Structure P
Amino acid sequence: MNGRHSELETQASSSADVIRKFASQKTPILIISHFDADGISAGSILLTAVSRLGTPVHLRAVDNLSDTVLKDLETVDSDLVMFADIGSGYLSMIGKTLSHKQVIISDHHQTAGDPPTNVHHFNTHLLGFNGSAEISGAGTAYLLAKAVDHRNKDLSPMALVGCLGDQQDKGPRRTLTGLNETILKDAVDMKLVEVAQDLTLFGRQTRPVHRAIAATTTPFLPGLSGEEDRCLALLDAAGIPTKVDDRWRTVVDLSIDEKRRLVDRIIQHMISLKTSGEVALELLGSVYTLTREDPWTPLRDAREFASLLNACGRLGKAGLGVCLGVGDRAAAFEEAQQVYSEYRKWLAKYMNWLTGDPSVLKKTGNVVIVRGEGVIDENMTGAVSSLVSSSNLFGASKVTVVVTSTKDGAAKISARATDKLVARGVNLGRLLQELAPNYGGNGGGHAIAAGATLEKGRLEVFLEEFGKRIDSAVS
């Protein structure tokens, strides 16, 4: 075991000791998680692990940690507050507002400052593990949960759900690397997850093929995502039957040759729209089956599970996602499917609006800015920026920035880079962490993906400086 892995275990054990100590006193423990798929997965893992210790525990999902949010948390009856997939960018604020409480931060984002004495900071990124590709927030929470009790290895599937929700399948053919691969081994060894190579279309086991194509948003397929009629036409052009007798065929029903013809036809479609056909190749890769989930349900596929959680968080139903994360398979599952359907419609609406109205785009240097004020909901900026970036609409040399307004009148931005830009020196998390306070806000994240809130009246000046800093980093 090398140095950083040894230090990882040491820090996890240290934080686990704190959790067991407070749990033994039966004191209420409060968990705060981020509201996206990774955050909900991370929160669900820690909620389950702490609940197993027999102490009262409560989970709350948030989109950011503002002064208002932290002051509200300060009033909650809890001597131990745990943060999952959030917190490392807010060390000073947390230390100041929650100074009379003990705090554990389990995170994988880039950090700002040093942790105060009351904060136990378990951050895999600080130990040299790439928080954008090697380990997710859910994975970090899993490592902590396993340190609390080795029997929590049965929570490894949720760590993989969070990892895939964070789009960390960046290895060849969408495999997992680093600590994610180690967690996958735990899950496979326990026969909780099976891995195979297939089309990664959403609903590959459960939906008719044309609906699986239309439901796929990672990558986003312009003219096909959200367009079932066009997907039917594409299958017909590829000579792929959609039914056997009266039964709709699913992706798993297709032969290898049919899958090849389908991908070829999607590539031709993308080229006809003057976009890169290479995006379609992202549909081929590793698929992760959760063996304890019922066959023919979206929860059986780890990516689909993540999509349901992301939809719940983005549409203000994070609690519903947590229910799924801790094992509710009754009413919560049915409602989550409805929420996902609504979420998919919103994403398709945003993308069709964006591709159909070029005036909402501002291209300058190495940055493409999407002005979504009055159109894009503040909770959807991250999802839209990820879709625009992964769709390759503007090539691999652009940073995508989605801008909208919050209900409080602030400006909110979500930025996404590409692996090529990160390799050339772009670090969005550091840049937003540094710039946002100068414009009345705060920000942070990863090198490849980050976000910020700002004073609305200072947005234009911020965007100008942001563009200059990106151009300077790339040159």
Structure Q
Amino acid sequence: MQLLTEQLSAENASLRDLVARLTAELGRHSENSSKPPSQDPMAPRQSRAERRAAQRTAGRRQGKQPGAPGAHLARRVPDEVIVHPPVCCRGCGADLAGADVVGEVRRQVLEIPQIEVRVTDHVAERRRCSCGRETVDVFPSEARAPVCWGPEVRAFAVYLMDRQHLPLERTAELLAELLGAKVSTGWLCSVQAEAAGRLAPFITAVKEGLHEAPVVHADETGTRVGTTKRWVHTLATNLLTLLVVHPKRGVKAMEDIRVLADYAGTIVHDGWSSYDTFTGAGHAQCGAHLIRHLHAVGETPEFETWSTQMIEILLAAKAANEQAADTGLPRVRHRRANALSKRYHETLNAAFALLPDGPPPSRRHTGGWSTQQRQAWNLATRLRAGAPDVLHLLRDSAVPFDNNAGERALRMVKLHDKISGSFRSDDGAEAFATIRSYLQTAALQGHNRMAVLRQLFVEGPWLPAAGAT
């Protein structure tokens, strides 16, 4: 009987833990987990009366708010002016053909011309010299075959696939309707591969810039090549982006990228242990990740107080870091940094006081630990062990609070997966990553993406300025 009671008790504990874990999973959203905002449950739609009431409570009226800057199209120098003279007087009906012009009202229409293919024949003449030798001139680089698409079409195709994430079939359909001639998906793949191949000097320049940058953001995310999982790694700054596809997630991939091996600056990351193997660099953990985990732990009433206090400390550290950076200080003032560090460790001590003596048993449903206690213990332990990395922003004002630069670089990979599905080949995935690195870096430095793609196919790749980090 005692054995049966123990079995039922263990099963009951296991079921309670399972219910707790499933309930927590249902409650996960972008503010308490790594789920993107696009996966948050939709809030119920407010009625018109509810929206009006909320606006009145907030002191807002509909439409543009007083003092808010307006937005409108700016006038440009016109390419053509069309004058519309009135024919007759709206008062008496008299003819106005010879009447004086006493004023005018202008409206400007911005339009693009209808897209038409412009066909150019390049004729290389063969001429015979007096010595009897015949010489044929060299064709320009865009005349690659007896009949071929020019660099503008190739740049536009790459833009559609790698910036707008159109699938191959839809890109081919769009180009065929615009150009009036069939475009094959095989040709699109070859153009993408050509663009990536031309970018070798750019990738070298970006790696050199990242290696010299004082702070680098690092992150990784999974993607699919056919049915096989691959990892897209990013190293980024505010002006540089590098995306690399690799079969591995960990240290081997990071070593193969050839940036972090002897990097001496600070790596901002999400706490993934593989980054810690690069001991020559400093490390800083993303505060935004930690706040999401703290929100999740704080959903348990028992841990709400300490998680809320820790969030306040992290946000206070963020404010101190930004204030130091704005005033030109290399770090947060010692008194303020020491006070924040002291509060940080006191809050962790309070967290551990709420938990059983750790560590929790390696097997779940044993030792009396609930799922929420395990979650709180794991997070508190991470915050204690990683305290130097979490509080790195207090020692260096150049280190930001979050890893947003790295996450922004990877966001387009997930968008590509949603729109175009998995990649068809490793070569296609690597070409996409290379071209995205080029387009994102150019945009960060204020360049038009289509312009740098045109340059890529005509002159060669645009290269970031030396020292741009």
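What follows draws every value from the coordinates through simple rules; no lab data is involved. Please read these numbers as outputs of a predicted model, since none were measured by experiment. Cβ atoms are built from the backbone, for glycine too; each structure is taken alone.
Taking distance in nm of label points 7 Å out along Cα→Cβ at positions 15 and 399 from the coordinates of each of P, Q, which one would give 2.8?
It traces back to P.
Determine which structure produced the value 17.9 for mean count of other Cβ atoms within 10 Å over residues 231-238, calculated from the coordinates; the candidates are P, Q.
Going through each structure in turn, the value belongs to P.
Given a computed value of 12 for relative contact order in percent (Cα under 8 Å, 6 or more apart), which structure among P, Q does it belong to?
The correct label is P.
For the read-out FRET efficiency 1/(1 + (r/R0)^6) of positions 7 and 71 (r between Cβ atoms, R0 = 30 Å, to 0.05), a value of 0.35 was computed from one structure; give its label from P, Q. The partial results should precede the final answer.
Details: P: 0.35; Q: 0.00.
Computed on structure P.
Work out which structure the value 0.96 belongs to, where Rg/Rh (Cα atoms, Kirkwood Rh) was derived from one of P, Q. Mind dumping the intermediate values first?
Numbers: P: 0.96; Q: 1.10.
Source structure for this number: P.
Given 2.3 as the derived value for distance in nm of label points 7 Å out along Cα→Cβ at positions 135 and 167, which of the supplied structures P, Q does it correspond to?
Derived from the structure labelled P.
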